[in-house]
1. Of the structures I, II, report the one carrying the highest value of distance in nm of label points 7 Å out along Cα→Cβ at positions 224 and 248.
2. On volume of the Cα convex hull per residue in Å³, for residues 128-407 alone, which of the structures labelled I, II is highest?
3. Quick one: distance in nm of label points 7 Å out along Cα→Cβ at positions 600 and 640 came out at 4.5 when computed from one of I, II, so which one is it?
4. Have a look at I, II and say which one yields 1.11 for Rg/Rh (Cα atoms, Kirkwood Rh), for residues 544-679 alone, as calculated.
5. Quick check: -13500 is what I get for helix-only ellipticity at 222 nm (-39500 (n - 2.57) for each DSSP H run of 4 or more, over all residues; to 500), calculated from one of I, II. Which structure matches?
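Quick note: the coordinates plus some simple rules give every number you see, no bench work behind them. It should be emphasised that the depicted structure is a prediction, and the values quoted were computed from it without experimental measurement. Cβ atoms are built from the backbone, for glycine too; each structure is taken alone.
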Structure I
Amino acid sequence: MALMAAQVAAAQATTDTLDLKEVTVTAIKQGNADLWQKGAVTVLTRRDAERNHVEGMKSAAAQMPNVHVPDYGSRMTSTIYVRGIGSRIDQPSMGLTIDNVPILCKENYDFDVPDVARIEMLRGPQSTLYGRNTMAGVMNVYTLSPLNYQGTRIVATAASHGRWQASASHYARLNERLAMAGALQHGRTEGQWRNAYNGKRTDWERATQGRLRLEWLPAPEWQVSNVFTLGNSRQGGYPYEQVGTGEIAYNDTCFYKRTSILDGLTVSRTLGEMSMHSITSYQYVDDNMTLDQDFTPRPYFTLTQARKEHALTQEFVARGRVGEYYRWTGGLFGFYRNMRMNAPVTFKDVGIAELIENHVNEAMTAYPVTWDERTFVLGSHFRMPVWGVAAYHESHLTHGPWTLTVGARLDYEHASLRYRSFAQTGFSVMEAATGQVYAHVPIEIDDRGRLNKDFLQLLPRLTATYRVPRHDHVLRWVVSKGSKAGGFNTQMFSDVLQQRLMGMMGIGAAYDVNRIVGYKPEKAWNFEVGGHFAWLGQRVVADVAAFVMDCRDLQLTVFPDGTTTGRVMTNAGHTRNMGAEASLAAQPWAGGHVRCAYGYTDARFVKYNDGKSDYKDKLVPYTPQHTLVVEAGHELEVLGGDALRSIELNVTLNGVGSIEWNESNTLRQPFYALMGGLVSFKGKHYALDLWAQNLTDTRYHTFYFVSIGHEFTQRGSGRSLGATMRWHF
């Protein structure tokens, strides 16, 4: 919650705040005094966000060491890699909170957040306080509060590739105790990549979002905040080019559409040396991903994944102090998610011929088969209710310059899956010698079932910090455990059903559904040493950290035993991730700023055999070894009155790589760097930014995969020039 310091004077003994000139941000689970003791952290202020066009999780990640969120086709695939830990499907490895509300659904991570006030990125396991799916870290995003900012803001952007975006927001304080805010944003992009098959652009997008916020102080010791957000987006996406031709060309439609609702209610009360908080949220996602699954001009097969999910979360947090040397934080958390999904796979003519008929006919040359129809559906319906509860506590004991933090979280989760897999089709068996029909075999499959899994996790944390006397330096040692939730991978059901169908024709093998689609939580122990240093009255600030992470029970897709053509999800991996991070922010002269951040990660398999090859000591694919952020700028004051008060110049360099594309480490994306820049003209009520991204039009790729024997990559965004105008009244 963001509250005016004047309104919470009575609560200052138990609530830590950080003054950012225009905005004061209040954290519930830890204050600013605790932040640098939690582990490696990067903080982006509102000014940082505006200068670098940070609008959400993905653009914020580009400003942080050892954090990588690439474009993987659409907003649905919010794949995040932090310190070598990541996940392309199902559960996320990094947590995300918006105004203290945890976002449960990974597919809802990637959306724009108007009027960002502050972003914190805590790297390393944060599971003790934040729970499930924060094994790699957590990103906390805070937006402006109408209690400490009043006025009207209008922002308009026009850029290359037919991109424009406009937002309007109004913040009003109705009286000393009540304030309201509303924001509306709409944008569109025509896209920069064309599908050679039909000449249409693939990566177009239309997105609209609205937000309402209410802040109420019913009494000096009470604080109430409610934030309601409604979002809608439609996009083409999936600009996958085939390796060798470098051409994007597929015949079937690809798109992703999403409607989302997020409502978070936070109620806080202070009682002397203790503060109590209740955070309640309702989350809704209705989305549809439809793909030309083979991404070629030939009619193989298509996939649709249409889903609706309702979720509720409730958290109670209490913080207190006993005397001068002891502080504590404790809480209870519970959630419930209910997801329904319809996921049909439609086989078409070429897919039937090459993926089914040819396999069967190679095995039974005397009696080849011919499918009765040249298109059929493998249908799947799912309902997946999941609920969990957790209790956690942290104690902070200070003695002189030393602070010892001991914490633990007990987390229980129950996951259920109700499924129905069905197909209705048929084929004819021929006699090769005569060419006559030997038999007609109808196929009617209707499998139903229910699976359940229970998970219990104990997630401890131990931190020791030493504050150097008479200096703004903090040394830190951390040992912590994190986990990523287990569950069921519904994407495996098309393989299960395909193997069932192949088995009816005498080849393939039946899968054990529970073993194929169910998986246990991933777990990671993190050992870290680091420090936060400040000189010259905070004009120079540096952070360093070195870490080793032992990650077990990695959720990986492997080849099963036997002669089946599918793949299965299982906990098959063990990795060792080690690396270091360093960042420096300085104001070397009046009006000037310099910021550098570098991250290095060496993530390797200790154990991983996918059923065909052993990848021991190989680098983990898709995670970059190096990340680099360099920024320098200067703001020059102009004696032009209110019309023009200052001109700011800013240059940036973002580097990523190298990235291995496969487990055998034979394909990779080399290290690449993208240059950007900004010239900003600022008056009393406006700021005009002229900016550039990937100024040198560097060519690089963000994704690699193989589909039915064809290799594909996704090309990274090219040069983009734009202008952003901000008015504030």
Structure II
Amino acid sequence: MKKKKWIIADDAPREAEALQRELALPRLASRVLAARGLGSPAQARDFLDSSSERCIHDPFLLKDMDKAVEEIERAIAAGDKIAVYGDYDVDGVTATCILIRYLRSRGADCVYYIPDRLGEGYGLNTAAVGQLYEDGCRLLVTVDSGITAIEEAEFAAGIGLRLIITDHHECKDILPQAYAVVNPRRPDSDYPFRELAGVGVAFKLICALESQRPVAELLQEYGDIVAVGTIADVMPLVGENRCIVTQGLHILEHTQNPGLRALVTTLGLDSKPVTSNTVSFVMAPRINAAGRMGGAALAARMFLTDSFDEASELAQKLCDLNRTRQEEENRIYQEIVTWLEQEPRRHQKKALVLWGDDWHNGVIGIVASRLADRYGVPCILISMSGDCGKGSGRSIKGFNLYGALEQCADLLDKYGGHELAVGLSIRRDRLEQLRNKMEELAGQMGAGRDVVPCVSVDCRVQPCELTRAEVSGLSVLEPFGMGNAQPCFVMQGVALEELTPISRDRHVKMLLSKDGYNFYAFAFGMGARTCAFVQGDLLDIVFSAEINRYKNRENVQLVLKDVRWSEREEERDGEYAGCYRAFCGGEALSREQAEWLSPTRDDLVAVFRHVRANAEGGMLCAPAQTLYRKVRYEARSGMNLGRFLICLDVFTEFSIVEYERAGDELAVRVLPRQGKADINGSQILRRLSELRQG
């Protein structure tokens, strides 16, 4: 796996002290604000102010909003049937539901339509538009979609269906032919905030339709659902979004929406504070699961029902779908990782382009994201059905995946997306060409650029700073999300005391210690079996800190974002590896250096036993630094990196094993043989012995 680059912000102690003193903020929160360039009290005060009076803009500043209001009012007054056309993700579903709820409150004749992800794909399609017209709809309002639907808009106009588009995605040079196109990203837009979610634009439409009512009152009515959609769509939680989400989360804790209340109860969140992380990692995946598994209408029904019993039944179905989604996602992920790890060179590529015939199209995007994060390279996964494939890709910061696809356009049937996430369709006979072209482009586009995955760190901390009061005080910076990340810290020289697998070894819990302080830390997505670290290692860690509440007890716990061996450990490994390279190159070694590399009989036995016990199908693949540490821990020996490699060389000398190195990765294969090998005649061991004797 590629090492991540840690970008650690400069400390600003004077500014942090001023924030502490003048705004009475906790010390750790003040340090974070100062590190993020909000060091003056005025800047920090503006950032922390989430009042609707200051942050919520006039909806009529959005281009065409007046036209949209006029047409919707006309349709309601005339009794025209109105269709709301949404999308199958959380943003699209929540946008659909708040607009339908509003129209129903006005007594409008209205229906909603959410396309099937697997059968129809994203956005407007002429078949659905035509069917809605046949069903009597005379006004169609899109939410979270439609901004690129040029042909579909022409079709709607041709059959006499009036169209209003509300969207938040990037616009192309030509806008669709519609009565109104409401999008803060329009090139001619003067709206002061471009980062609204699709549900945010739908909410602004409701605000415009109810311009005589205070915004605070409308937020009280719709803010919880708007907050969920905004967080789930990973929109920057700054400016107007920060205000909407801050107030929406407060409402969500006591929501009156039967669907949200049922989901909160089903997930066991009734007695817990609801944060943006709760929405992102607990609630949103359940809502999204419906669309991913081909049943987005379930989520819409949950938000729209007035019956708590029906909502509870639907919430449980969403949870069941999410479990199915997790199982399918994990199956595909493990299948790919196992294949990659069998041969280190497979994941030394600059880009991963992989395909399978039984991969669920609704989850491959999540798997691609996990693989891009694990291996630090852009990843495209393609689900094949016959000769046709649909793919999803995820990238890393610094590599424009959409730009790369533009250069592969001749190989693709369709593609779309942005720098970090794409979708595509392709024929089977062009898969290999795409893989080769992406590898070539990744090499070219990475030349001279830093395409190493990065972790942004706010502050260096010592364990004495991570008190319950200080960690609790970080909540003044919430809500956390895109544009306002959860504070991230680095601590160096931490000892790993215990390592415990959890959730069927999908994650690990670590007991860490430093300077007499102990902390439990969680590494999600890192199982104990594949964990590179062992008890006794000295680590440098990047993490977020939070309060764990359990049985009326509160403790600080750490959530690890990245882990590496400490600088001291890395220096030792480098020294032993350099000594090994010198030996292999025939250079002279001192007696001490020869002693470092010389294995005892017990060392050789320990290495062989570990390789044989852990090889799957006769093959063991792992970083050399990890393998020698595991041997050292198991045998309680003085094993080091150079000595471990010497052991492998001795075994190779006698055809006991063979191994291949690809960067830091080793692939060790146990060879079949009859009887025991007598390694006393090893030329390698004889030479080391001579060097030790001088």
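1. Details: I: 4.9; II: 1.3.
Evaluating distance in nm of label points 7 Å out along Cα→Cβ at positions 224 and 248 on every structure, the highest lands on I.
2. Numbers: I: 219; II: 179.
The maximum falls on structure I.
3. Numbers: I: 4.5; II: 1.6.
That value comes from structure I.
4. Working: I: 1.23; II: 1.11.
Structure II accounts for this read-out.
5. Numbers: I: -1500; II: -13500.
Matching structure: II.
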